[in-house]
Structure P
Amino acid sequence: MQRPASLFTSQGGQQLKARVVRVASFWIDRTEVTRRAYRAFLADTGYRPPHVTESWADDGWNWTGIDYPAGTADHPVVMASFYDAQAYCSWAGKRLPSESEWQLAALGTAGDNRVFPWGDTYDGAKLNHGQMMEPNFDDSDGYLTTSPVGAFPAGRSPYGLEDAFGNAWEFTSDWRVDSWELVSFEEGGQGLQDVHSPGPGLYVAVRGGAYFFDLRPNPAGERNHFLPELRRKTSGFRCAR
């Protein structure tokens with residue numbers, strides 16, 4: 001786990017105009033939550049396993065009871081909803097990170113002006129990515145779908161986060177907003193502080209892209225939004241506290 005200090009990040013993306021915000025000290029997991037770790041949560045709590053009653057999910061995505069698909073222990077858990085992610089983090093004594101926390105840990109401070117966790121230039125060798133052409137899956141990085149966490153060390157963020165971009169979309173604790181008028185915060189002398197979007201809302205903010213998302217045409221597209229109850233084969237998470 002890494003602990004960024006009380007620093008400033010420039011939060012924006014898509015319809016939200018960037019503003020400098022202050023982020024208090026916090027801890028965040030170095031990697032996305034793995035299927036091995038999620039299995040321990042299921043075994044301890046009896047929580048419902050990742051499963052969707054649709055035909056596509058039977059092709060290597062659905063779990064059998066609390067057992068994940070063979071050979072994927074160190075891959076990020078996917079097929080998890082926002083509520084599943086909240087439940088896991090609570091069980092682990094943690095929580096989901098806010099968007100501001102996630103962005104600081106993934107992209108550094110406002111002064112860094114990074115476009116990607118590793119710098120300003122796209123490099124397909126530094127993340128598990130997709131392609132614009134359908135069906136969007138791309139194994140040129142060595143993985144057609146998810147990869148083990150930490151498989152792209154050259155793509156680490158300034159604070160050491162693995163797979164901040166690519167591999168799996170990551171839930172945050174914030175509801176998706178496209179206007180600062182819908183965000184709660186404290187005014188400070190050096191910028192907005194403790195920025196949070198508590199909802200209610202229709203969509204939850206997710207960050208970072210996934211294994212079939214192509215960042216080249218629109219890097220800011222890594223800021224996205226999902227329905228909180230939906231389980232996707234691309235949605236995962238990491239925890240903070």
Structure Q
Amino acid sequence: MPSSELCDLRALLRHRDQWVRIRARVKNALQGLALSHGVRRGAGLWTRDGQAALAALCLAPHASHRRSELQALNDHLTEHIDALDQQVGEQARARPQARRLMTHPGVGPVTALATEVFLGEPSRFANAKTLASYVGMIPSEYSSGARQRLGSLTKQGNPMLRHLWCEAAIHAVRRDAALGRFYRRKLQQKGLGKARVAVARKLGIRLWILLRDQIDYAEFCRRAPVSATAR
């Protein structure tokens with residue numbers, strides 16, 4: 001049973017996640033509006049110039065009102081999320097285990113704190129497969145007789161942690177040579193979607209090892225052959 005402190009930190013992370021998901025829906029609506037009127041800026045839509053270009057579109061009255069409301073809501077949500085990010089960062093930097101996780105390239109305060117508080121005591125996972133099953137990052141299985149078939153992810157477990165590991169993995173593969181090689185190999189073998197899941201699972205297992213053995217990223221790299229055996 002998690003402590004009251006861990007439960008409260010989980011509430012903070014879930015609250016942030018909820019606002020991030022709402023903002024994503026607002027951004028999708030604004031991006032759709034922009035595309036339907038010939039404004040193709042991609043991520044540049046969220047810059048000052050991109051927002052100015054969106055605001056300058058000549059729209060019918062109801063569409064114009066919708067655009068203004070969505071832009072104002074996006075600004076409000078971003079301000080609120082920034083404040084929550086500051087709280088998460090303060091909590092992560094105050095906790096030795098989260099600080100340990102942040103030594104791994106690509107892992108920031110949100111991913112580090114979420115990994116610590118949602119996994120809980122790392123020794124409760126017997127091995128890497130148990131961990132991946134808990135988070136929902138193993139493929140579903142359809143077997144008949146001697147034939148084994150693997151399907152999509154079971155997606156049981158913690159969807160927030162899965163998402164954060166996937167996002168962190170995108171950054172980690174650019175800064176960790178071993179993860180980068182693994183990702184490129186999986187990309188050729190399995191395609192983009194499965195490669196991202198595979199590298200996110202490997203990153204999550206690494207983070208579990210850091211927690212379990214109470215080591216930082218530098219020590220993990222020094223122990224790499226032993227750690228690989230543990231996986």
Structure R
Amino acid sequence: MANWSDPRTSYGSPATGARTQEVAFDAGLRSYMLSVYNYMSSGVLLTGIVALLFARSGLAQDIMLGGGALKWLIMLAPLGVVMALSFGIQRLSTATAQALFWSFAVLMGLSMSTIFLVFTGTSIAQTFFATAGAFAGLSLFGYTTKKDLSGFGTFLIMGVIGLLIAMVINMFMHSGTMALIISFIGVLLFAGLTAYDTQKIKSMYFQVQGTDFVGKSVVMGALTLYLDFINMFQFLLSFMGNRE
């Protein structure tokens with residue numbers, strides 16, 4: 001509770017008032033970023049648990065490797081949720097946005113369950129921790145650097161579009177060499193996006209602080225970093241993963 005009778009608060013110097021505002025802003029920013037990381041890490045954990053349980057149940061073997069309409073529904077459903085959040089976030093309530101985020105994490109778990117059928121558990125764990133370490137370092141860099149990374153945004157996004165086109169082409173070519181090149185470029189692109197998106201999310205706090213959009217901004221920030229982490233993990237798994 002504010003001490004309104006304190007003369008240092010009511011009649012303090014401009015410098016003191018500025019420092020007070022700066023401290024309050026720093027505390028708000030830390031709370032905001034902590035919420036983003038908590039949502040993101042919880043989403044990744046939920047995805048991992050769902051993927052493991054779905055794979056061990058035998059359903060992933062039957063559905064994801066067996067083909068059929070249900071397989072494509074599971075694979076495309078996460079994209080539908082991302083589009084709903086991206087294009088409808090202004091109209092959604094915070095609670096709805098949060099529910100969609102958790103639904104997305106579950107659907108991604110179902111979609112990614114096949115990695116437990118293809119790769120050994122040890123190599124998956126090793127890749128996960130390698131990704132987590134790289135992500136933490138890159139995100140910390142994006143958060144602390146004084147360098148403006150916004151100029152890299154267009155380059156990175158264009159790189160991702162080019163990567164998607166190359167992946168579609170390789171679906172018909174079935175080139176192992178091209179797949180490795182795609183994975184290598186993918187790791188670099190999403191490593192760069194991790195730092196870029198962290199700085200962008202940090203900057204977003206300036207725009208949403210004190211508004212009703214803060215909660216939804218946390219969800220969107222968590223979703224962005226989640227996608228960076230998951231994509232970096234999947235591309236890195238192509239190098240580090242040992243097949244069953």
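FYI, it's all coordinate maths here, none of it is from the lab. These numbers were taken from a predicted model, which means no experiment stands behind them.
From P, Q, R, which structure was mean projected area of the Cα convex hull in nm², for residues 70-125 alone = 5.9 calculated on? Comparing all candidates, it corresponds to P. Using helix-only ellipticity at 222 nm (-39500 (n - 2.57) for each DSSP H run of 4 or more, over all residues; to 500) as the calculated read-out, with -28000 as its value, let me know the right label among P, Q, R. So the calculation was done on R.
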